[in-house]
Structure P
Amino acid sequence: MHTQVFWKKKVCLLKLYTMIFYLALILMKSLYANILQLYLKKGEIEVKPMSYFAEFLLRFIKTKYIFKVYNENMVVILKNQEGLKDITVAVPKEYIPISSKEYEVFEDETFRYIVIKRNLKETNIYLSLIK
């Protein structure tokens, strides 16, 4: 009799834990979906087919780059015969790019991210050290 009561308590606890886990999973999926929707509305997430990202990654790998630093300036030279559109370069935040219509600049605490906007085969990005 004592074994049956113990076993029933274990089964009830297991069912309770399973139900709590299942509810938490549903809540997390809903929260995740809502967060994704917010990022989509802000334009911070791009939804494209896997083939797009595979092609981009292969193009990114084929991109040749040279970083030249002299005095207080830097030049980033990028080359790719398939095009440079959307290729991104990260440089230390101490350097600021000289403005150009060829790229956009984003930053975080440590780096500036330079994203090429046009499908050029080659470009030079000129940067100056901030004093």
Structure Q
Amino acid sequence: MERRHSTALFWSVYAAAALAIDFAATHSVQTPINWRVFHWQLDNGFDVYKFLAWFAVPFILNIRNIQVSYFTFAHWRKIDWILLGLVVGVGAIIMVLIPYFPSARQLYGSRAHLNMAAKWSYFRYQFLWILSWLIG
């Protein structure tokens, strides 16, 4: 088997196993073992298992193969900037329209009742969550 095929097979099996363990831990599956032992969550809601399984382990195993230029804008073409602008623009329009749709307004409730410290805490939590998805 070629190296690239064995690598793809390894990561496919790894992803399936990590997802299965996470599912079993989240839903408190008790057979054949108590999978809840993998439900590592901090008091602030940070899921340690997801961080380790979906970021830290793959990062460590691939550190020597990472192309740093992938994370820069150096190779972007004009169409990439146009697409980014469209995505940001559509996202901004959708955010502006949230108050006009009752179901969206209920889902994304106002944070006006929170003091400034709580708003910044909420912002940091959401920003780190989004950033973790962008990196991963």
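The numbers here are math on the coordinates, done by the rules we state, and not lab data. This structure is a prediction, so every number in the text was calculated from the model and none was measured. Cβ atoms are built from the backbone, for glycine too; each structure is taken alone.
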Upon calculation of FRET efficiency 1/(1 + (r/R0)^6) of positions 44 and 92 (r between Cβ atoms, R0 = 25 Å, to 0.05) from the atomic coordinates, which of the structures P, Q produces 0.60? P
Which of P, Q yields 20 for relative contact order in percent (Cα under 8 Å, 6 or more apart), as computed? P
Determine which structure produced the value -19000 for helix-only ellipticity at 222 nm (-39500 (n - 2.57) for each DSSP H run of 4 or more, over all residues; to 500), calculated from the coordinates; the candidates are P, Q. Q
